[in-house]
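Engineer: Got some structures for you, see below.
What follows draws every value from the coordinates through simple rules; no lab data is involved. Note that the structure is predicted; figures quoted are calculated from it, not measured. Cβ atoms are built from the backbone, for glycine too; each structure is taken alone.
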Structure 1
Amino acid sequence: MSLPARPQHVRVNLTLLGPLERPALRWLAAHMPGWVNPDLLTGFGFFGTLLVFGGYILTNHSPWFLWLASLGFLINWFGDSLDGTLARYRNIERPKYGFFIDHTVDALDQVLVFVGLGLSPYIHFDIALFALIGYLLLSVMVYIDTIVTGKFQISYAYLGPTEMRFLTIVFNALVFFVGNPEVKLPWISWRPSLYDLGLFVVVVLFFVGFLLYSSLKAAELAKLEPPERKARKG
């Protein structure tokens, strides 16, 4: 099986926070000291993920560590969002290397974040793992779509990684101030915590989004490449 050559791709990043985020990133890139480079920012973003992971685990001792996890999300946003922006601003892009490093680190980020959530007292571990599976499925779909179509779809329904970080920080604050009460649902015996329920909704959106988008994309590609009819012999 041969794959189409895609030396470059078109980024699609239409998000709710984009009108605020993009100018901020351009300003930050223009004012970064010369000694700061994209690789350093990628490492700094990963350091933020380690804070998220450690912060969630430490919430077993005190809910105040939710703020450490939220700080980690901010640091991760700074490094992960700015590394590519800085490379493009300085015209020092390395498309293959940058794409490989950025998204390899992203995969590790996702594992650490969701496993950290599952090891906290707020989320059941199985729900956290289902969320991780859903997120990784979406990531795989994005990478396959990039190879096949040359379009790197960062956002869906105006939601992207930045919006996910923002919503998680909001949820951290909500749980810190109001606690993590059990939610009674009608017609079923499951009694999830508030954080469990919020993440479960996200899990459903992940899986529905994956199935819906992949089905529509497969139908679209099938029309572009209809099956060949082989001539009958004889």
Structure 2
Amino acid sequence: MQTFDLEAEGLRALNETLHAQADNTNQTKWEIVNPRGSHAIAVGLDAPIEVNVKGSTGYYCAGMNQQATVNVHGSAGPGVAENMMSGTVVIEGDASQYAGATGHGGTLVIKGNASSRCGISMKGIDIVVHGNIGHMSAFMAQSGNLVVCGDAGDALGDSIYEARLFVRGSVKSLGADCIEKEMRPEHLEILTELLERGDCDAKPEEFKRYGSARTLYNFNIDNAY
């Protein structure tokens, strides 16, 4: 285990050190102490390493992640795992707004609640939230899966494309073109795997599925007025 004191050595040195790790590194486990809400911790990683952040983080933690596993033993500020490509990011506490935004792949697990715009414009990422999510989540979500074990706020899935949304609790309101859809056996199978990956003991049968009604895919002159 490699230990890095962020307060003593600084953010630039931390990210330069982590970026220097390659696929064949033997320094595969890292512990970051004294994060103190710093921004941009462990961004742009591209190696199969494990990074444990011992505390809460600021903006854009683990953004653009590839291959790495990042565990935040606290809460995360806005934009955690933004634009991630692969790997796993786990937040033990809560996540602020636009968690997992524009994510292309990998898995983001939030064991607390997520704020507004969770999964906005997601493009293939899988997000599992143990608690609730805020308004405008999954806005313009293109592909991937968003699993919510609690409740969802206003305008869920507004202008959604082909992402799948699974919510166990209540939904305050659905956004434009988002509707409840049939939960078929293949969706239960997908959800079962996602709940296991997210270390969540909820039952797939307790969830409802939401997705696109596909009425916004083509231009309609009636919508121009």
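Engineer: Tell me which structure, out of 1, 2, gives 10 once relative contact order in percent (Cα under 8 Å, 6 or more apart) is calculated.
Structural biologist: Only one of 1, 2 returns 10 for relative contact order in percent (Cα under 8 Å, 6 or more apart), namely 2.
Engineer: Still on this model: With Cα extents along the principal axes in Å, for residues 69-180 alone coming out at 47, 28, 24, pick the structure among 1, 2 it was computed from.
Structural biologist: Computing Cα extents along the principal axes in Å, for residues 69-180 alone on every structure in 1, 2 gives 47, 28, 24 only for 1.
Engineer: From which structure (1, 2) was Cα extents along the principal axes in Å calculated, if the value obtained is 59, 40, 30?
Structural biologist: On the way: 1: 76, 58, 28; 2: 59, 40, 30.
The correct label is 2.
Engineer: Sticking with this one: Identify the structure, out of 1, 2, from whose coordinates mean count of other Cβ atoms within 10 Å over residues 61-68 was calculated to give 15.2.
Structural biologist: Matching structure: 1.
Engineer: helix-only ellipticity at 222 nm (-39500 (n - 2.57) for each DSSP H run of 4 or more, over all residues; to 500) was computed and gave -23500; which structure, 1, 2, did it come from?
Structural biologist: Working: 1: -23500; 2: -3000.
Among 1, 2, the structure yielding -23500 for helix-only ellipticity at 222 nm (-39500 (n - 2.57) for each DSSP H run of 4 or more, over all residues; to 500) is 1.
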